[in-house]
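Pasting the structures in now, so scroll down.
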Structure I
Amino acid sequence: MGAALRRIQLGNALVAFGNGFTVPFLFVYVARVRELGDGTAGAVLAVFAAAALVVLPFTGRVIDRRGPMPVAYAGSAFASLGALGFGLSTAAPSVVASSALMGAGIAVLQPALATMIVSCSTAATRSRAFATQFFLNNLGLGVGGLIGGLLVDERQPSSFTLLFVVEAAMFIVLPMVLATVRLPQGGGVDMRELADDGAVAQPRDGWRVLLRDKPMVLLCVLGFVLFFTCYGQFESGLSAYAVEVTRISTSTLGIALAANTAVIVLAQFVVLRLVERHRRSRVVALVGVIWTVAWLAAGASGLVHGAQAVATALLISTYALFGLGETMLSPTLAPLVADLAPARLVGQYNSAFALVKQMALAVGPAVGGLLAAGGAYGTYIVMLVVCSLGISVLALWLGGRLTPVQDRPYRSVVVAARSARELSEGGGGVREAAEGSRAASVG
């Protein structure tokens, strides 16, 4: 990676580290430590998600008009104020307001950082760049959560205040790191003109152009199903199923979550080497198959009676298989969004995809929680098995709408480089070789 990309990744890792200090303890902090009750704690989490849904539709246009840096600075400021507010709040209104600030700040940071990564990478390096970001996110969250768990004491509110101060400090460090980054002009983003009259898309046309882009719309539908099926269930339906049906303890549930993170941290770059040479659509389709097996394992864990060790192993395997699928998605989805985007609408496309993810993270826990509350666990497992199979179908459908460069960029870059070398060796001249290579890689 270049120096600019390394610094962006460092800032991203520090933010994830700060988030790890507080994310696992938000509900307990509001409901138990500040004694505001489960209802207020639920409202805090709902407002956190709602704030993201409010700001993301407008974030992309600002990024494309002003650049990702100002948006990242603003997001860091809001998130830092929200974290400090959490640590100092003792009443419900201030806690809810802090949740809105932090939710909005973190939400706009995601597409801003993604756009920076796009601008500092090329079609050949983008998959590895986003895989590194995902790896550092999970490593930071895991380490931060581990240290936070050692520092926190439910009987001492000041220990929770310390955690939020650390998180706020990481949001202050992020713009300091980003201030040293000089983003390249053009950023290696592939130009793709979508307007019928051949004019390059303007930022003000963002949503109109995106909604006319059938592959991107299909990718958004696919992304919603993906995030609904996996991340949308971690803190609601799947956790309830594990405790109520599989009958595991909350400490064992923590081990299952740790298994998910461990698979991501240990396997990310091994998996990257295997998937970056294959078609992106088929990689996502394989994720659907893997998650189908994961949900079947979860269902089986609730049917094994009298063999708790087997049931526990099946449930931990579910979380581990989810982690394996996540390592396959990290070098696939975000780079594909970037490759689909016109050069002047990269921020809009990244924000739209972040919005889709946030919607799935809002709908997923609601659906999972309702089914769990009604005890309809059989229906719950069947629904998610169908969703997982739907991922494979949607991915293959999307693959039929992608160009070879979009679906398999690694091979396209290799072929372009080989063609350039052969032209040069055959007397075609350096200039012709460079032009041929550039034309093939841009696609």
Structure II
Amino acid sequence: MQQQLVELGQKVAELQAATKMSDTINMEIFYWWCTALMITIHAGFLAYEMGASRAKNVLASAIKNLLAFAFVCPTFFFFGWWIYNAFPGGLTIADGASASLPWSLNMGPNLSDNATGVFWAAFALFAATTASILSGAVIERIRLTAFLVLAIVLGSVLWILAAAWGWNPSGWLTTKFGFHDAGAAGCVHLIAGAFTLGVLLNLGPRIGKYNADGSPNALKAHSVPLLVVGLMLIIVGFFGFLGGCIIYNPGGQWTNIMGQPATLSSFAFNTLMGFAGGIIGGWIKTRDPFWMMSCGLVGIISVASGLDLWYPPLAFMIATVTGIVVPMIATWIEKIGIDDAVGAVAVHGCGGAIGVLVVGVFAAGYPNVNGAPPINFFGQFLGFAVMGLLGFVPGYLISAVMKSTGYLRVPREVEIMGLDLVEVPIEAYPEGMVRPAAETAEDKGRDFGGAAPVPAE
């Protein structure tokens, strides 16, 4: 009998160990596939930006997007991940941050660590998303190397610093002020939109965008179908993005990244209701398929901070109203002389701001964990202000320095010819599409806000 009990105890111990390893591997697999889905976001941004560009700039826009992804991944490995773990309390380095340095045993193949690599990968894809948000807004006139510097600063420094402060269980915005941003509307979308606004103020509009009286011209996308399909791919990728915002706890309940109990079911309800509401809002306001899809995206962003909390009809209402409002904001931005080629500031910046602030209105009083204050409007407003400034101020200052040195923007003649002719060794459409004509003599003497018009494609 005693021998049988010993054997039974050994079998129970083996079963427990196997179950624990199975749970660990399931966690690893979950974030692996979240990361794979998030790459679909970048396929979407690639198609979206190529479609939004004119024919003479299609491949230059593609190269810019591909290189942003390629440069952000290694820079996020070398210092971005460390920033997240080093600065949750502010600007002092936290204990244990050395485990995130690139030479740490955790930052490579390690049979005792099944978590760091997949979490790093998901965060690296968040970082690349912020760079892609900037990328679309600045198409057709920014220098490639200037853009890459800006993308690295945004993707591997600024957004992850914001995430350390407000998207981290130890972040000071959460622990001291009750800030709540479950789906990263603030630390990804708001900060990227604010950074983009700062850059656009220095970059200036594309040649031909504005007339002498300041009225805007439509520089039409060369392929609206490609643009719309790209936006739909971004939506597909968002299911990986938002899946990566929830914490898989082997043997226990899911939590949001701040440690509050959450479910994938709540994310599913509210993501789809936000997407649907945004599309309907865009349709009510514009009847434009580009804006319907953009508003579907902004609908998700507008409910992202409270994905774990919203009653689905409330999420639908928030998204629908946001879908009506954001195209009006984009039109106002265009009218005041800011050329945002894809509406990134309105969709991501304003959509992210709405997402953060509505939580302070509709979810105030929701309890926090570990003694942190409950959700409150002041905490949400403070998070909005911090992330807005953390994006806008560096974006404006760095791009201002680049502008003063002539490094920010391509030369006028290159912009008129098209970036593909200068930057790309192949043609996007070698059959059936004619390159743009050269600038005419009569164009040279006309005042288009300091620039001549681009010939029609």
Structure III
Amino acid sequence: MSQPTIALTYDELVNRIVPGPQSLSYFVPLVILPIAFSIPPWIASKQTLCAVALPIITASLVHAWTIMGGIDVISFDMLLHSCHLLLFNDPRRHFRRIVAKTATAEKTRTPELGSRDSKNESTTPQYVEQAYPANWSERLPWVGTLLISMRFVDWKIGSPSHDSKQPDRCPNPPSHLRFILTAFLRTLTGYVVLDLTSAWAQHDPYFKTFGVSVDSPLPQHDLLVSLPPRLIRCTIIALQVWATVGQQFQLPCTLPVALHWAGYLPDAWSPHLWPTFFGSFIAMFTTSSLGAVRNFWGRYWHQTLRHYCSGPGVWLADLVRLPRRSQSRYLLISATTFFFSGIVHIGLVPPNPMFALKSANQLRRLILTFFCLQPVGFAFETAVSAGLRRIGIPKPIYTILNILWFTAWCCFVLPLLGEAGRNLGYWLVWPVPISLWQGITVGKWLTNG
């Protein structure tokens, strides 16, 4: 099947396919934040820094959004980032960077070939907490590392649940070679899954034809005709998201891992020693409660935006003095976290989508609704789990219940993303340049040829 070929200018790309910067004001936060945090607290207080820097950052981004005709993912994330560091926290006074030091005598000793010591690449590190440095040469790397630390690994930030795990390291780190080979294998797996799901989408009218219901009959297929159409189509959507996001995190990390292997980077900068980006998928279901949706977002899916999106909710919960570990605090933080996560993700919608029948605002509402529904699932799990505990359900039954519940929940919420993706034209083109499926079945390897 021939794919549409579209020659795009930059203006058409950022207005019709995916939003992006269209003015210099978009980049102002990248300049203001390093300058702001380079000023020590004995010169400018948190209140002064926030009162000066945050309005400039906000005004510049609002101007950028006005020119763009809407937000995008990166710019709204920059606003959340700025608020988290300037308004909700005081990193210069309260954050501590965890720095490793090793014994120089042991480090310089060359182990004998075949000895037990030769298996150790370095001595056991001793960690120290580094406060905001008074020395300028030490301050620059402290500030630079702070501004790029999305997950705050190797930082103590005043959150007991986070700080108790620092320094956070992979419990059983793979070797350099194993990490690199695994990264390439996962990328290849994601590529194949994306290719196969795209092959299905090309022949399923739901993905390419407006007005076709997610429950409409499937294309004739002897193996799948007995399964619910909604289940099949939601599985396709889930697999595409998994292949696009879940399998691509490690590939960019292969370069610093290789540099660490060659001795050019310290341990703290080598991703094979970091906590994993994604948790165990199986562990989502094997818990002694009904909690697959909570486990998906809290334990399996990546936590890159967790601190920035949860910051407003934590601040609000502290403001109204909600008790720690209370259900009311948990639900408030969950609701605000997913609201802001939804706002981040509506930044995927351009102001004038090229293929859409729905308006940009209608597509944004679909994506936002998907994220805002997640705390509703949390509340349902919490309520049902309380009842099940009184009955005394055995753990194997919980596993079955979690699988069935998670499947049902995905079939309920994923069509919202499916409708948005259909209008954004995600399934009109084959997303991979070379298709193994198409090459094997019809002898045409290039998807855009």
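Each reported figure results from applying straightforward, stated rules to the coordinates on display, with no laboratory input. For clarity, every value in this text was computed on a predicted model and none was experimentally measured.
Among candidates I, II, III, the computation of helix-only ellipticity at 222 nm (-39500 (n - 2.57) for each DSSP H run of 4 or more, over all residues; to 500) that gave -26500 used structure I.
As an exercise: volume of the Cα convex hull per residue in Å³, for residues 164-267 alone, calculated from one structure in I, II, III, equals 156. Which structure is it? Working shown, then result.
Values: I: 222; II: 156; III: 166.
It traces back to II.
Computing Rg and Dmax of the Cα atoms in Å gives 22.4, 78 for which of I, II, III?
I
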